[in-house]
Structure I
Amino acid sequence: MIAINASYYFDAQSRSDFKLPKFTSSSSFYYVDTLFKKNLHLKTGFNFYSIGSQDYTSIDFEKSIISNSIWDPATGNVSPISASQISPSFLLDFFLAGKIQNSATVYFVFENLLDTKYFIVPYYPKQARGIRFGVAWEFLD
């Protein structure tokens, strides 16, 4: 099973007005099957995420205001926070989930396999590699 979702923003001005990256993409490649005489429903594969370059942005969390410009009271001019941009990033996650005899669900996720260092907001780095593991059991059906 393959799933792809991508967006490309052509107009640089409207992209800047809404603080959007140049492009975003998320895609998945999964293997889905029922194994062991229909006792294991398995879904495993990879998730890919890519975010394009974007302007530096400042966030006032108290007032929920996002801005990519700054006002200089001495000169009265409004200028961009930074002339440079946040570089594009690429992420790769591994995902495995299985439902055993329609009772127990086991899942394992290895996030950021390539240990990509990236920012969505400057000075607030996203987490590095991570592993999530879980088990859910249905007692009453």
Structure II
Amino acid sequence: MKIHESGYGEGPLNFHIRKFGSELSATLTYPPWTDADNKTDQCRYVCVNQESVRASDGVRLHYDYQRDGFVIEQPRRRIKKTGPDTYEEVEDWVEVAFCQSWHFEEDEDKMYLNAEAEWEAEKQKVLSGSTQAPE
């Protein structure tokens, strides 16, 4: 189910939101490379959290173009002194994981060989009587 479709271009609504069964999909369309590049207030980050009995501090995702992958960050809260007897809470986002793009990409020939081997293994199980025939 389509919830929002990106208008593309320079506007601030540069994202698609869709629901597929139990999955919510968020796709940023051409997000700015850095905060400094973001002249039109486009979305660069996707924050994910949940609301239930269990509390969570959530995570924030963004794409790192230099390293070609997604960065996962978590918030770290700290107190900053802003004047005599005055303080404010500051939230810093700290990288906790990096997910390389195409990390599990395999050569297409290898994928076919793996599929053939899996098929043959399933056939052997059927012949031995331990499972049903593959479709």
Structure III
Amino acid sequence: MQAYKTGVRKLPGTHWWQVSKRAFRLYHDIKRKSKRRPYVRSAYFGKEKVFLELFWRHLHEKTNIRDKTRRIKYLPCALELIQYSRFKPTSKPNPNRSNETLHRFAGITPSNEIFYVQIKEDDKRKEKWFMSVFPAE
């Protein structure tokens, strides 16, 4: 699998309150640009919208604060990967729902850390949702 090399660094900080402030600011800048649901356009999917709300719901379901912090640090890298990557992801049908496909993109930060971005595609509506970002280890 090919990995997209990002130009932005992951968010600095070791505690949730340090990292989440910057991540929410980044999200609100994107949210301010749209009237309804916040989104970014994806190069791989032909400039189609990838909605971002599901990521926050998925993140808040996590109970381990260290895991939340570890994931949210990669948010700027994930958004850049979604916007500019043209590399083919690993795609498979969702085992829980038959009308969904899960796409997993690989990325590399400027400090050579590997991370993955997962996007869920609704096959009926052709909507794409940014679900999760997490490091390789």
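Every number in this text was worked out from the coordinates using simple rules, so none of it is lab data. Bear in mind that the values here come from a model prediction, so they are computed numbers and not experimental data. Cβ atoms are built from the backbone, for glycine too; each structure is taken alone.
Set I, II, III, criterion distance in nm of label points 7 Å out along Cα→Cβ at positions 10 and 98: the highest-scoring structure is I.
Name the one structure among I, II, III that helix-only ellipticity at 222 nm (-39500 (n - 2.57) for each DSSP H run of 4 or more, over all residues; to 500) of -1000 was derived from. The value was obtained from structure I. Looking at relative contact order in percent (Cα under 8 Å, 6 or more apart) over structures I, II, III, structure III comes out largest. Taking semi-axes √(5λ) of the Cα gyration tensor in Å, for residues 58-113 alone from the coordinates of each of I, II, III, which one would give 22, 20, 9? Source structure: III. Ranked by distance in nm of label points 7 Å out along Cα→Cβ at positions 74 and 90, structures I, II, III are led by I, which has the greatest value.
Each of I, II, III could give P(r) over Cα pairs in 10 Å bins from 0, in percent, but the derived value 10, 28, 26, 18, 12, 5, 1, 0 comes from I.
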